[in-house]
Structure I
Amino acid sequence: MVNAWGNWKAWINSFGAPQKFLVKRPDVIQVAGTNLLECLAGLPVEIQFLSFAEIEKSGIPKDVNVLINDGDAETAWSGGRWWGNAKVAAGIRAFIHQGGGFIGCRGPSAFPSNGRYFQLADVMGVDKETGRTLQSATIPATPVASHFITADLTGPADFGTHETFVFVSDPATQLLAANGLHVMAAAKPYGRGRSVFFGGLPFDLTNARLLHRAIFWAAGREGDLKNWFCANPLTDCAWYPKSRKLVVVNNSSEPQVTTVFRGDGKTMRVTLKPSVSRWLG
């Protein structure tokens, strides 16, 4: 996770303007469960928080596969003026071009400069209309029929907004979801690497699975996804090798059936009652 704070303020929610005005209960501010960090929590990946200052000083650590930049424009989470730092922007761009992955959400790399709004517009294949390019036509794009990232969707995903004012800026962009001309999700190769853009990612189990797949796609490791993995996004599993025990969990309030992809290439079908976990040996 790349932001201005780094590990100093790890796991601090950036819930953004839409959530500030979202009132589900008048006595509770809607903070937890509203953004990408909630989708990320619990996924089978190692997570570290990296600041732009660390990237400027030491570059991107060798063990990083995917960078995620999530936040509204002009916030510490998105980065603001840091994207005007040539060393930082060039270092991140080089990381992706040489085979790394990048996932941007809401206002990733947002900083008006160099004739663009998203400084990584060339990487993500999308840019945002802020009134400076109103006379420019957008590149026509139709959502792709199928993609690794969206393979588990059974209906439209909830991106938390109906308008992003983000448009396709590169013919190589793979449009994953849109509302009219507003890009909600997109993917694009960049050199030997890959990038993904989300207009927003409020927490639900479907979006957690969407992010799960996006991370593996951006890392170029699609073949590693189905390793102790549940086909049904409403279920999850964990394998404990020392005790050789498997737990399968139904995270929903309805009965669920899921296929578990084991670590040995075999599969098993599991039926679960609402909100129940089953241990299997």
Structure II
Amino acid sequence: MADRISIRKLTDKKEFSRLIDIQRVVWGHPDLDLTPVHQFCISSFMGGLVLGAFVDEELAGFVYSFPAIFHGKFCHHSHLLAVLPQFQGHGLGKKLKWAQRREVMKLGLDLVTWTFDPMQSRNANLNFHTLGGICRTYLEDFYGETPQLRLGPGIPTDRLLVEWPIRSARVQKKAQEKQEKALDLSFLPKAVEGLREEDGSYRPGPVNLKLTAPVFLAETVREVRALKERPDLIASWQSALREVFKHYFRRGYAIIDFIFGEQCYYLLKKLQDGAFPAGKTGRKK
């Protein structure tokens, strides 16, 4: 399919109107929670980016970002990334993000940010392992009382805020598709690790907040959608990760990678001063 894919800017109301249907199909949100055409219009006019992915001239997905300020630094914040179900699995999301990077660099910026649910492992793998982003900011119940953004009844809309330093050597290497050699990191200490219960459920074990190792792992579930009928399990994993991330972010650690497999892990590392200058490492307790 690669030779059938093209990506270009969307700039007019007719094209923007097609993004409404894509949002409905991909997320199933009611109209109240959709980004409207007029928002795309003014944002695009005032320095925002709306990029469309086309397969044989059919609009298959899009990415949307707008100018923002993060810790006093001008950047772009990427708010929406959607690919229609029939086109998923062909790398369109990845292609849209790399195209977004190229366009943001043309604006003279070197940082893109976005939020995502830490329970979404496939998104985590894209954000950290494929694209080379980092995270050191945890946003607790960030979007509040929006049922469509919750993983289940009563589950808070926690989010991780990704920093993507698009001009860094690591991201440049990722852009050239130079895959890093897969390493067995199972020996690393773990701040949280899953335990199999007698009823077959897989729950997080006790959280370890006393680690001092420069690098460690935090396990998460592989497919949160498979737990749709067990919101108690989703809540237990979310609570464990929240505790780990908030604690270690305050101590200068950041998520720098993700391991996706039968078992999935966030990889956290203690940052050296200036390692990722896109944002400050300090966080309010």
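Couple of notes before you dig in:
- Value 23.1, calculated as mean count of other Cβ atoms within 10 Å over residues 191-198, assigned to which of I, II: I
- Structures I, II, by mean count of other Cβ atoms within 10 Å over residues 207-214: label with the highest value: I
- Identity of the structure behind -4500 (criterion: helix-only ellipticity at 222 nm (-39500 (n - 2.57) for each DSSP H run of 4 or more, over all residues; to 500), calculated), options I, II: I
- Parent structure of the calculated result 1.7, given that distance in nm of label points 7 Å out along Cα→Cβ at positions 71 and 167 is the read-out and I, II the choices: II
Rule-based calculations on the coordinates, nothing more; no lab input. If you're wondering where the values come from, they're calculated on a predicted model, not measured in any experiment. Cβ atoms are built from the backbone, for glycine too; each structure is taken alone.
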